[in-house]
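Right after this note come the structures.
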Structure P
Amino acid sequence: MKEFIRGIVTFILGILVFTLPIIIGIIYNIFYPFVMVYKERDPLTFFRIWWRLIDGTFATIGNILYQFAEKYDMLGNVWGEWIEDLSTAEEKTTFGDKNLTISASVGFLEHENLKRSKAIKGLNKALNWAFGEKRHALGSWLLKLERDRIKKLNLKQNERKN
């Protein structure tokens, strides 16, 4: 529940804090390319500046969509007890855990060398193909373990400073 409240508060604060700089930036960047063309005496400057703005905007929107998809995947994992039942006879898996993707939960099965069904092996192959990786699920699980390790290190360092 604390993640939900933190998300709402962060979202509202982000809207409040960053809306004004974005609006000012849009207005400013309507005129800025013309000024730079005049200063640099190079008409191509106008297109370079606008390309940077367009490219940066679409990169940001793409990143937002990617992050949304990843978080939506995590929601799928929370409700993924049925995937566990479909994928293995084991009951102690990471399906149903919060803040973990379905890919990472499938990777957990592979990492722990647990017996997997043909359906999950097929899902694993589909994930590998979709992400263009050889072992996407296992990589997702190992990435989660590494993030946890780094988080622990950071907490230990903060404890030493206090």
Structure Q
Amino acid sequence: MSEVRVVTVKLPEQVYQEMALRVPEGDRSNFIREAIAEKLQRTPKADKLLALEERMGKIEQEFGQVRKYLADLELLTFQHGKINPHSFCIDELDHKIMEYLLHYKSGTTPELAQYANTNRWLILNRLRKIQKNSKKQAGKSIIEYYAGEKSGKKKAWWIDQELIEE
């Protein structure tokens, strides 16, 4: 055994009583030491997890670029009704935003904020996230912002009707 360090542990009374019943007094230090070592064996190392997360992020990014390039080359075609717009939503607020856009085909951030009973900055951040995720995953964004006037609305977010399921 290498150099030994002293560690003080506070245990709930119930756990201590259970250990006192099961483990003889002279063997408790070894028991605790072995329990910690066993637990550490089952716990993945943080640096390996970070490295794996980084690799997965790079793979996802490269895959998204490949899909984007294929979409640009029109090799990856977006047929009418093939994408479920709710697949890019992560929570109830995103689903509310998507429901509004599906029903009204477009919406400004103040309209969406009023519908979702929240502030427009949160709505704007969520719209950008949905736009980014759909572009990354599908190669083409499912919603787009148009600053000019279109169908009587100015500065509105529009859902791409050609891409969504009906």
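FYI, it's all coordinate maths here, none of it is from the lab. Note that the structure is a prediction, hence the values are computed from the model and not measured. Cβ atoms are built from the backbone, for glycine too; each structure is taken alone.
Which of P, Q yields 40, 13, 9 for semi-axes √(5λ) of the Cα gyration tensor in Å, for residues 43-130 alone, as computed? It must be structure P, since only it matches. Figure out for me which of the structures P, Q the number 0.40 belongs to, where FRET efficiency 1/(1 + (r/R0)^6) of positions 3 and 115 (r between Cβ atoms, R0 = 30 Å, to 0.05) was derived from the coordinates. The correct label is P. Of the structures labelled P, Q, which one yields -18000 when helix-only ellipticity at 222 nm (-39500 (n - 2.57) for each DSSP H run of 4 or more, over all residues; to 500) is computed from its coordinates? Label of the source structure: Q.
Source structure of the calculated read-out (Rg/Rh (Cα atoms, Kirkwood Rh), 1.15) within P, Q: P. Here distance in nm of label points 7 Å out along Cα→Cβ at positions 67 and 91 has been calculated and equals 3.9, so which of P, Q was it run on? Clearly, the read-out refers to P. When distance in nm of label points 7 Å out along Cα→Cβ at positions 35 and 59 is computed for each of P, Q, the one that comes out at 3.7 is Q.
State the single structure among P, Q that was used to calculate mean projected area of the Cα convex hull in nm², for residues 83-122 alone, giving 2.8.
Q
Can you spot which of P, Q the value 3.9 was calculated from, given it is distance in nm of label points 7 Å out along Cα→Cβ at positions 19 and 139? Matching structure: P.
If relative contact order in percent (Cα under 8 Å, 6 or more apart) is calculated from each of P, Q, which structure is the one that comes out at 14? The read-out was computed on structure P.
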